[in-house]
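Once you scroll down, you'll see the structures, which are given as C-alpha cells.
Just so it is clear, none of the values below were taken in a lab; they were calculated from the coordinates. Model, not experiment: these values are computed from the prediction. Cβ atoms are built from the backbone, for glycine too; each structure is taken alone.
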Structure I
Amino acid sequence: MDQFDLSILDILQVNNRLPHSAIAEKIGLSTPSVQRRINKLEAKGIIRANIAVLDPAKVGNPVTAVIESRLVEDRSIVMDRAKRYFRSVDEIQQCYFVNGGVSFIIIMIARDLQHFEHLVRLHFADNQDILTYRTLIVLDPVKTGMKVPLFDLED
C-alpha cells in the first residue's frame, strides 16, 4: 500500500458513499485509478465490508452492555465451540477472545432490561461452557466506531 491507498482508505472510513470521482479529485488520481485501487483493497481483504452503521438506540435496541466471561476450561474444543456460538448471536455486536483471567469481552445490545436479562440467562447463565460472567450496562456510549488510524507502512 502506498500513500494513495492510505488516503483512499481514510476517506472511505468516513464516507464510503463518496463517488470515486470525488475521491480521485481529493487525492490527485484519475477516477479509473481510484476504482482499480478500491477493487484491489477489497480483493486483498483490507476493505472487509461496505455497510451502513446503524444507531442501535434508534432502531429499538437502546441497551448496550459489556460482558466479561470466563470459560469452564481452556481446552481448544471449548474455546472453538464458544467462538462459534457467540458469532451466531445477533445481539452480540463484538466479541473478543482475550487473555488475562477472562476468556471473552463481548459487546451486546438489547431492546430493554427484560430482554437483556433473557439474553444473559440464555447465552451466559445457562451456557454450559461459561464458568463466570460479569455484565456492565453502558450509561453513555462516549465513542463508538470502527475507524482505523492509518500510517505509512513504509516508514
Structure II
Amino acid sequence: MSIVIPTSTSVTESAVIHAPLSTVWHLIKLNSFPEWWGALEKSETVKGVSDETDVVKWTFKDGTVVEIKQEAHSAIDHYITYSAITSTPAVTYSSVISTIRLYPVTSGKSAQSTFIQWTANFSGDADAGVIQDARYKRQEGLADLAKKVEK
C-alpha cells in the first residue's frame, strides 16, 4: 500500500520583470513560449483540431510532447489561460489548467516594470511530485522570460 501525501492542487508563482508590460505581453502567446522558455524546443500550430480555439503542440527539450489548448485570452486584461489536452508520455493526473496574468507596475522603485503571475490548477489526482515539478517549471520559466526581456 502506498502512502498518499495530501497536497494542494494549485500552484502560483510570480515575479517582477524589469521591462514594460507591452514588451512582456508581446511574448505571451502559445506559439511564442519557445522564444523565452528554455524548457521548450518548439511550438507548432495543430490544424484541424478545433475551429473555435487555438491548439498548439509544445515539444519540450526532454522529449515530452504536449498539446495545449487556449481556453481564454484577453489583450485588455492581459492574461492567457490554457489547458493540456494530450501528453506523450502520458501524465499521472487527469487535467491541468494554467493562467499567465500580467499587471503593469505603475509606481515605486519598480515603476515601468511588469508583475507577472503564472498559476496552475490540477485535478485532485495530482500528487505532491507533480505540484513541485509545476512550481519549479514556472519559477524557471519566469526567470527565462525575465532574461529575455530585461536589458
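Some observations on this one:
- Which entry (I, II) yields the derived value 3.0 for distance in nm of label points 7 Å out along Cα→Cβ at positions 14 and 94: II
- Source structure of the calculated read-out (relative contact order in percent (Cα under 8 Å, 6 or more apart), 28) within I, II: I.
- Label whose coordinates, when mean count of other Cβ atoms within 10 Å over residues 62-69 is calculated, return 15.2 (choices I, II): II
- Source structure (of I, II) for P(r) over Cα pairs in 10 Å bins from 0, in percent, computed value 9, 30, 24, 23, 12, 2: I
- Highest-scoring label, criterion being FRET efficiency 1/(1 + (r/R0)^6) of positions 118 and 142 (r between Cβ atoms, R0 = 30 Å, to 0.05), among I, II: II
- With helix-only ellipticity at 222 nm (-39500 (n - 2.57) for each DSSP H run of 4 or more, over all residues; to 500) derived as -5500, matching label from I, II: II
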